[in-house]
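Colleague: Have a look at these structures, which come just after this line.
Nothing in this text is a laboratory measurement; each read-out follows from the coordinates by a stated rule. In this text the structure is predicted, and so the values were computed from the model without any measurement. Cβ atoms are built from the backbone, for glycine too; each structure is taken alone.
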Structure I
Amino acid sequence: MIIPRLIYGGSFNPVHKGHLATIEYILKEQICYEIFIIPTYQSPLKEKNQYAPAEIRFEILQIALRSYFNDDLYNKIKLLDIEIKEKTINYTANTLRKLQDNIKTGLLLGADSLETLHLWKEIEWILTYYPIFIIQRASQSLKKTKKQIQQLKSFFPMGEFIILEFTPPNCSSSDIRKKIQESINYESLKDCLLPEVYSLIKKYKLYL
């Protein structure tokens, strides 16, 4: 399925190669023509103290995208700070309404997000108008993902769920934060972090 636009939200705390490889796959496979990356100020389902400052996360994400992608792909990416500017807990439904136009749009989610999707504000409205494109996680089986979708469909039959045939590098922002807190050096993090991202984390003394 090809869709004109996908929205990829998250805390990107910090952005890692799993995020970047996912965006690369989406664009190279032409699953969409453009992708909106929208870092959140604070998720309704996470504690505030888990986050690096929003403006710094945005800066790091901006540099990571520019470093990772060639011009052809980079020009199809739009990094938006509309949630960060709110400086408060934001709901996906609110953001979608702000971005509403005549372009067919879908949401890009990691499979781990399916577990709490039913808790999202106005989830019925979201699933009525926005197909969900799902990226597998190395830590989650395809069988579990399909079961979660089946359960969601039983409550939200209007929902459209598309599992993408791609599993990104097995990177986790929470694992990265933990390793940085333990003073693990870049050599142990290079499979998941760009050197530019690691340098900025060190510069701003994040996750210590």
Structure II
Amino acid sequence: MLVAPSILSADFGNLAKEIKAICDGGCDLIHVDVMDGHFVPNMTIGPVVVNPVAKAATKPLDIHLMVENNTFFVELFAPLKPEYISFHIESEKHPHRLIQKIRSLGIKPAIVLNPHTPPSSIEYLIEDLDMVLLMSVNPGFGGQKFISSVIEKTKELKKLINKRNPNCLIQIDGGVNDKNIHELKDAGVDVVVAGSYVFGNDDYSKAIKSLQI
């Protein structure tokens, strides 16, 4: 299991120190939540903040766009050379075109599904993706309770991936902890995003390793 701590839960007053701590603690990716205050009821950070994050990081960035104007934000963050950029299927009219654009920039494209959105909505996009992110909370805020129905949804997605693109990863974001990690692993999850579970722990390394099963 790969672990991508979400910096949404980090101490922004000591952000470089926090980034170094999770990298030293053995994380696999650094998850960056970008919110525009329109698609979700919250606003977070732009390249001015993420650029120092990228400089402090020794692990790749995983940028999660929760925005309405996806193309604009892809172009905004592409110069930081993240490993992944993911966008919500619910906010994009031309997802295949955007997938191609992200890949043309040398970045791995990923699509995000909100809790209510079925995997079947992206069946014919899966073969063009490197990852699918399933939200296991409603997007916008950290620290929410895990929505248990995502387990069955993950299994359904796994069947589609095995059929159309076995190399595509499944990522889960929201309410992940050491209590549900084994169930997520069994359902077919490859990458977990963990914000409050990691940054709310006194020992980041211990928290990260407890999820790397």
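Colleague: Suppose you compute distance in nm of label points 7 Å out along Cα→Cβ at positions 12 and 108 for every structure in I, II: which one lands on 2.8?
Modeller: Traced to structure II.
Colleague: Any idea which of I, II comes out highest on relative contact order in percent (Cα under 8 Å, 6 or more apart)?
Modeller: Max of relative contact order in percent (Cα under 8 Å, 6 or more apart): I.
Colleague: Also: Out of I, II, which structure matches 18, 16, 12 when semi-axes √(5λ) of the Cα gyration tensor in Å, for residues 76-115 alone is calculated?
Modeller: The value was obtained from structure I.
Colleague: To which of I, II does the computed value 1.7 (distance in nm of label points 7 Å out along Cα→Cβ at positions 36 and 156) belong?
Modeller: That value comes from structure I.
Colleague: Something else about it: Where does the value 2.8 come from, among I, II, when distance in nm of label points 7 Å out along Cα→Cβ at positions 100 and 188 is the thing being computed?
Modeller: The correct label is II.
Colleague: Among the shown structures I, II, from which was the value 4.1 of distance in nm of label points 7 Å out along Cα→Cβ at positions 20 and 68 calculated?
Modeller: II
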